[in-house]
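See the structures that follow.
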Structure I
């Protein structure tokens, strides 16, 4: 399967990033609670971005007139869930770390920016004039 979609590449590259950052967190802190907190945020974001991708893809195919409404509903739903997760980690501070959870939530964006930059650059020969 040829992946030319930034969302698909970001999802694919987020998994190794999660593993590397989780390993680094454990090696530097020796705290499994920090790793759990980071993984909670990272997996929540992957779940919500996957859901958003499928939701918007279906909206584009089946009901293009509802794109604006679907985008707003998706955005609100995702960020309400992020807020609930952060509130949960804040309320259970003895078992979770809110900062690592927030870092896990932001990891998707950190991976997305380089992927978008790389995919936006044209490869040599892409714009060849065939006349």
Structure II
């Protein structure tokens, strides 16, 4: 795994740690209430592979909807929080998300949060939307 460079003070957790499992998202619906979304397609083996990684869950929802991503490792019953936000502030992210996030992911839908940080972009030599945000770009 590449070395994470985090100037944003977002707390890092390492719950995924290369394990397989299921993801679910806590999202704010258009009507204003919060609800849980599971990828039923994966659970029922409908051929969907959208949510095999946390970044796919992160990219799945419209701007402002995603509040939390939870991960349940295979052969366990415990859901672990791997991404959490409170308003416009991201509180914590798993190391897997730190290594997968690209500038385009943030500029597209998260530019009004503490994920958007020009100092961070400059420090990792991010030049375009496909550049990584929290690992050094060559």
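Using the calculated result -28000 for helix-only ellipticity at 222 nm (-39500 (n - 2.57) for each DSSP H run of 4 or more, over all residues; to 500), pick out the matching structure from I, II.
Numbers: I: -28000; II: -5000.
The structure behind it is I.
Consider the structures I, II: one of them gives -0.32, -0.55, -0.73 for log10 I(q)/I(0) by the Debye sum over Cα atoms at q = 0.10, 0.13, 0.15 Å⁻¹ as calculated from the coordinates. Say which.
Values: I: -0.43, -0.66, -0.82; II: -0.32, -0.55, -0.73.
Corresponding structure: II.
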> A value of 2.1 was computed for distance in nm of label points 7 Å out along Cα→Cβ at positions 8 and 120; which of I, II is the source structure?
Replying inline: I
>> Say we calculate FRET efficiency 1/(1 + (r/R0)^6) of positions 88 and 112 (r between Cβ atoms, R0 = 25 Å, to 0.05) for every structure; which of I, II gives the highest result?
In response: II
> When relative contact order in percent (Cα under 8 Å, 6 or more apart) is calculated, the result is 28; to which of the structures I, II does this value belong?
Replying inline: II
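Values quoted throughout were computed directly from the atomic coordinates according to the rules given, and no laboratory measurement underlies them. Because the structure is a prediction, the values reported are computed rather than measured. Cβ atoms are built from the backbone, for glycine too; each structure is taken alone.
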